[in-house]
Structure P
Amino acid sequence: MPRGKVHLAVELGTLPGWIALGTGLGAGRSSLLLFAGGYVAGSLFLSPDLDLAASDAARHWRGARVLWRPYAALFRHRGVSHSPFLGPLTRLLYLACLGGLGWAILHFMVGAPFPSVPRWGAVLPVLGGLYLPQLLHVVLDRAVTLGKRLLR
C-alpha cells in the first residue's frame with residue numbers, strides 16, 4: 001500500500017486540476033473556495049486511514065487524535081472505512097456525533113444556542129471537497145493492490 005505521504009501528495013497534487021475543471025464548468029469563486037477548503041481538510045484530516053491509531057492522518061489531529069481512537073476500534077483497517085461511499089459517510093457521521101456531544105455539553109453548561117443550518121449551496125461544495133480525496137485514496141489503494149497481484 002502507498003504510504004500516507006504518497007496519498008497526500010496525490011490528493012493535493014490533483015487539487016489544481018479539480019479547481020481548473022470546476023472553473024471550466026462555470027463554478028463560482030465561492031463554490032470553488034468552499035470545495036478547496038473541504039478538499040484540503042478531507043486530505044489532511046479525514047483520510048480513510050483514521051482507522052489506524054498511528055496513521056499520518058491521526059497525527060495531523062495532534063493532541064485531538066485521541067478522539068479517533070474509538071473510530072479505529074470500531075472499524076478494522078481497509079474495511080468499511082475504505083468503502084468509496086460508506087467510508088467518508090462513517091467519518092462525517094462520527095464527527096457529527098462528536099460535535100453534537102460537544103454542543104450538548106456546552107448547551108447544558110453555559111446555554112450555548114443551537115447552531116444555524118448552513119445553506120445547501122455552501123454545503124454541497126464542501127461535501128464534494130471532503131469526498132473526492134477519500135475516493136482518490138481508495139482508488140490508489142486498490143490500483144496498487146491490483147498492480148501487485150498482476151506482477152506476481
Structure Q
Amino acid sequence: MMKYTTEIKIAKPRKEIVEAFKNPDNMKHWQRGFISMTPISGNLGEEGSKNMLQYKMGKREIEMEETIIKNDLPNQFHANYKAKGVYNIQENFFEKTPEDQTLWISHNEFRFNGFMKLMGILMPGAFRKQSYQYMMDFKAFVEKGHSVLKEK
C-alpha cells in the first residue's frame with residue numbers, strides 16, 4: 001500500500017474550478033492519455049455511480065472503473081478507481097483561499113497486486129508524479145485555457 005498527498009493552488013475562484021472539474025467533457029484537456037468515459041450505472045457524478053474510463057499510456061490502453069464515493073462539490077469529491085493490478089482511493093478537497101483562489105488537495109491511497117505490486121515498490125514516485133502532472137495540467141487548463149491535446 002502507498003499513500004501520498006498532492007496539492008496545488010489555482011488562481012481562479014472555487015466556483016469556476018469546480019465547474020471545470022465536474023464536466024467530463026473537460027477531462028481530455030487535462031488528463032494526458034484520456035480516451036473516453038462510459039457510464040456503467042447510476043446518474044453521472046452521483047454517489048454510487050460507476051463509469052468506465054479508458055486511457056492510452058504509452059503503447060498500452062488501460063481500462064479503469066470509477067466509483068463515486070462522495071460528491072459534495074464544491075467542497076470535496078471522492079472516488080475509487082480499479083484497474084488491472086491497481087486499486088486507488090482518491091479524496092479531493094477544494095478550499096477557498098483569502099485571495100479568492102482555490103487550493104486543490106488530493107489524498108491518494110494505492111493498493112497493488114500482481115505485476116503492479118512490483119511497480120509500486122520499484123517506482124512509487126511515478127504515481128505521485130502522474131497525480132501532480134494531472135493537477136498542473138488542470139491548473140493550466142482553467143487558468144490559461146491550455147489543453148494537453150495540443151501537445152500531440
(Q) When relative contact order in percent (Cα under 8 Å, 6 or more apart) is computed for each of P, Q, which one produces 37? (A) P
Q: Name the one structure among P, Q that FRET efficiency 1/(1 + (r/R0)^6) of positions 3 and 107 (r between Cβ atoms, R0 = 30 Å, to 0.05) of 1.00 was derived from.
A: Q
Q. A value of 47 was computed for percent of Cα pairs over 22 Å apart; which of P, Q is the source structure?
A. P
Q) If mean count of other Cβ atoms within 10 Å over residues 51-58 comes out at 14.1 when worked out from the coordinates, which of P, Q was used? A) Q
Q | Structure responsible for -23500, with helix-only ellipticity at 222 nm (-39500 (n - 2.57) for each DSSP H run of 4 or more, over all residues; to 500) calculated and labels P, Q on offer | A | P
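Since every read-out is calculated from the coordinates, none of them should be taken as a lab result. These numbers come from a predicted model, not from an experiment. Cβ atoms are built from the backbone, for glycine too; each structure is taken alone.
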